[in-house]
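Down below are the structures I want you to see.
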Structure I
């Protein structure tokens, strides 16, 4: 949720703000799907969706770090 708020203030203009906003929406979506899968007892699918969620978190970190350099 904070990612959506922070996307508004992203340095780098419209494209940067949209990218971080999209990452935030995808992160919420993928994590929600993972939560629903574990509630249904499907561990394998849960692990796959959590791996995707984890990758998105580090995509945001990578984008931020490159912007700092």
Structure II
């Protein structure tokens, strides 16, 4: 998640729609809570669920199927 939170679009805002919404309200990321929610799935499943491409795979602590 720490890496994901740094991914930005060409306009400098996050690739994540929820983070982007908060950025537009003036919020900024202070820290990452890596265990706040775990939803296992393959990269392909996540891309389908999120309707977006992910430019990198997860870290070794991620459980991938």
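Bear in mind that the values in this text are calculations on the coordinates, not laboratory data. It should be emphasised that the depicted structure is a prediction, and the values quoted were computed from it without experimental measurement. Cβ atoms are built from the backbone, for glycine too; each structure is taken alone.
Out of I, II, choose the structure whose coordinates give Rg/Rh (Cα atoms, Kirkwood Rh) equal to 0.96 when calculated. Walk me through the numbers on the way to the answer.
Values: I: 1.08; II: 0.96.
Computing Rg/Rh (Cα atoms, Kirkwood Rh) on every structure in I, II gives 0.96 only for II.
Taking helix-only ellipticity at 222 nm (-39500 (n - 2.57) for each DSSP H run of 4 or more, over all residues; to 500) from the coordinates of each of I, II, which one would give -6500? Before the final figure, lay out each step's value.
Numbers: I: -30000; II: -6500.
For helix-only ellipticity at 222 nm (-39500 (n - 2.57) for each DSSP H run of 4 or more, over all residues; to 500), the value -6500 is produced by structure II.
Of the structures labelled I, II, one was used to calculate distance in nm of label points 7 Å out along Cα→Cβ at positions 5 and 29, giving 2.3. Name it.
I
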